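Next up: some structures, all given as structure tokens.
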Structure P
Amino acid sequence: MRPNIDISHTLGGRVKDYAEANDLDLSEGYAEVLKAGLEALETQNQQ
């Protein structure tokens, strides 16, 4: 379940474009983007 958050239409559109380009539904797209972002942040914090 996605949290109910306010994001810009531009950001939401980028996630939608990512999902479509990778043959994912929107929920899968959000999950992948969030996971990748969290992993990137964790990697930055470990350096």
Structure Q
Amino acid sequence: MNDVIEVVEYKSWICLICGWIYNEEEGLPEDGIPAGTRFADIPDA
């Protein structure tokens, strides 16, 4: 039996100016960014 468990660590990013929080695990589905999207993978515009 060769079970493999993958542990995925998600981060949260906080804007120091306005306090907005982006959680990679949740994403922003209402803005077209699916759950699990890394902050670095969000398009600039």
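Among candidates P, Q, the computation of volume of the Cα convex hull per residue in Å³ that gave 91 used structure P.
From which structure (P, Q) was distance in nm of label points 7 Å out along Cα→Cβ at positions 16 and 32 calculated, if the value obtained is 1.7?
Clearly, the read-out refers to P.
For the read-out helix-only ellipticity at 222 nm (-39500 (n - 2.57) for each DSSP H run of 4 or more, over all residues; to 500), a value of -24500 was computed from one structure; give its label from P, Q. Of the structures listed, the value fits P.
We did not get these values from a lab; they are worked out from the coordinates using the rules stated. Predicted, not measured: the structure shown is a model, and the values here were computed from it. Cβ atoms are built from the backbone, for glycine too; each structure is taken alone.
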